[in-house]
Structure P
Amino acid sequence: MTSRHQAQPRKRRGLLWLLLFLAVLFGLYSAGWFYAADRIRDESRQAIADLSRKGVRSDCARLRVEGYPLRLAVLCNGIAYQDDAKGIAATTGALEASTSIFRPLVADVNLRGPVRTLAPGLAPLWLDWDSLDVSTKLFWPLPRQVTLTANGVSGQTDPEDDEPTQLFNLSDIALDFWPEGKDILYRGSFAELDITADALQGRNVPSLDGFGEARLKNGVAVVQSKPKSLRGQALDITNMELSSGEARISVSGPVSVDEAGLVDADLMIRLTNPQAVAEVLATAVPEEAKKIRQGFSALAMMGKQPAMPLKIVKGNAMMGFIPLGAIKPLP
């Protein structure tokens, strides 16, 4: 009887200590949440002020941090950027970037359209979409993975005093980037890309699908150094393909740019159903339709999936034994 009575106070004390520990833990979490929220607000305002001192106007309209206690969400009603010295301007719709207590190392971003852009030498553009989301698996020094998905994407010109010209519609697109050792890997796809005839000076191209996988050599250092030139970069293309119905063109192989800007590549180009590819190209370039069909008829004799090597040495390109000319040095 005595031992039972002694055990009960110990259980109560254990429960009290557990509740006290949970209360302290929740207090520390709450302090951390509000500290992070204040830092985000302060650093955002500081970044806008720093850009302003450089002559760049930017804004995150009605910036706020919400979601306590389960989420940490940064919201803006709209984003604006304008650099008068460079003639660059862009605006977007609402932005929401968040992470949750259940997935603290994953940051999710939802951006609403439209995006309106202005840049020297380019027509003003209006880009819109049904949904656009970016998910980032956080790590150091680079994220473990960045994924972008978008649906119902469309683009058109955005003139001030004239009717806009529809440029394209895209059903969906998905892009993934992640580091592997010193390299950055890429995988992406898009479906039902419809480019309007107005965007191609009256030419007609059927709906296109695409897929790609590639490895940016030494990509981690490239991303961290943010180079302004392609020189010294190297890319291994696992597979890049463009298709329309049964017609498909794919490319694979290494590509590099030396310090002088000259391109070197050892690529393999493969065609699936050459006659179907010929019809797509003949429709897009009707003035050369006869030559295109004749040339692809010869390729069709090599089978349903002929392959052709494309070599580029110091900017000089050759398809098999046929010289194709020189590529100018890249910047």
Structure Q
Amino acid sequence: MSEQTATVQADAVDGVRRVLMLTHTGREEAREVAMACCKSLAGHGIVVRMLAAEAGDLAVDPAAYAPEIELAESEVGASEGCELALVIGGDGTILRAAEIVHAHRTPVLGVNLGHVGFLAEAEYDDVESTIEAIVHRRYTAEDRLTLDVRVYRDGEEAFRTFAVNEASVEKAARERMLEVVVEIDGRPLSRWGCDGVVCATPTGSTAYNFSAGGPIVWPAVEALLMVPISAHALFARPMVVAPTSVLAIEVIDRTDGLGVLWCDGRRSFDLPPGARIEVTRGVEPVRLVRLHEAPFTDRLVRKFGLPVEGWRGSAERRRSQHAAERLRGDGSA
């Protein structure tokens, strides 16, 4: 399954519990929440680890906390030995965190200080209860499907990365269309003159895929999505394919249009004519922490502010059905 839920029981290294904290230090409210979380976690005997650069932005004195805050000089290996990464910011900060913790499969718990915040589990007002959940390990982690992305030039691999939400192939110049041929499972599907193509996960279906007109896919569904962007073609519809499929996009080599690959809006690679991009299901999932067992439908309604007034609910419908049955019974007596 693309969404596997399991109770998290991380083994503490040397008997000490550690949490990696990652913060959008450019936002005042994020800095305030980060400092409050440091104090609270340390007060419960949990070691907080921070990137040295972020600690500098926050003017943190590691020795002022007991236990002392640990500093990671590099993002590489920063989450090793940590039971989770507590991320304070919006979805962009959470995607950055997913990149940092990917190698160690550290669960990511997002506190949303952004706008929609689909990847986040907690909101600004939930910080106190979030800390309590961490302290008492009252949380689970979901494994979410990711993408492995490779770029080939002249048959040789030139770039490799992964994506949580999407990998998008886009035109590099505003005044030109991008000419591509798309392929699924080794067979050519169509040639498009377009602004780009989005390959997305179910988790990313509410991100760029959604803006490009793609479908919303529930996280528990195992699938890959391919959505053309402003394609000048009769056949240019969003497609949902098997999670085992191989999606490929080739930049036509007989044109002078250049492209660019973007993964989660964070990592990019220039695509000359003739470049080939292959997208498959990721070998390693991303683990998102969940504090509440809430249906994805409720998350959609809450995040998008969808109107649901007038919904009578299943319980009321059952009461109405029972009342109607009683009336029919009384009428036949």
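No value in this document is a laboratory result; all are computed from the given coordinates. Just so it is clear, the structure is predicted and the values come from calculations on it, not from any experiment. Cβ atoms are built from the backbone, for glycine too; each structure is taken alone.
So the values come out like this:
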{"read-out": "Winner on Cα Rg over 2.2 N^0.38 Å, for residues 17-80 alone once structures P, Q are ranked, highest first", "value": "P"}
{"read-out": "Answer label among P, Q for the case where FRET efficiency 1/(1 + (r/R0)^6) of positions 169 and 265 (r between Cβ atoms, R0 = 25 Å, to 0.05), calculated from the coordinates, equals 0.20", "value": "P"}
{"read-out": "Highest-scoring label, criterion being relative contact order in percent (Cα under 8 Å, 6 or more apart), among P, Q", "value": "Q"}
{"read-out": "Winner on distance in nm of label points 7 Å out along Cα→Cβ at positions 25 and 217 once structures P, Q are ranked, highest first", "value": "P"}
{"read-out": "Entry that produces -0.58 once log10 I(q)/I(0) by the Debye sum over Cα atoms at q = 0.08 Å⁻¹ is calculated, selected from P, Q", "value": "P"}
{"read-out": "Per distance in nm of label points 7 Å out along Cα→Cβ at positions 89 and 201, the highest-valued of structures P, Q", "value": "P"}
{"read-out": "If distance in nm of label points 7 Å out along Cα→Cβ at positions 129 and 241 is computed and equals 4.2, the structure in P, Q", "value": "Q"}
{"read-out": "For FRET efficiency 1/(1 + (r/R0)^6) of positions 257 and 273 (r between Cβ atoms, R0 = 25 Å, to 0.05) computed as 0.15, the structure of P, Q it came from", "value": "P"}
{"read-out": "Identity of the structure behind 0.90 (criterion: FRET efficiency 1/(1 + (r/R0)^6) of positions 249 and 297 (r between Cβ atoms, R0 = 25 Å, to 0.05), calculated), options P, Q", "value": "P"}
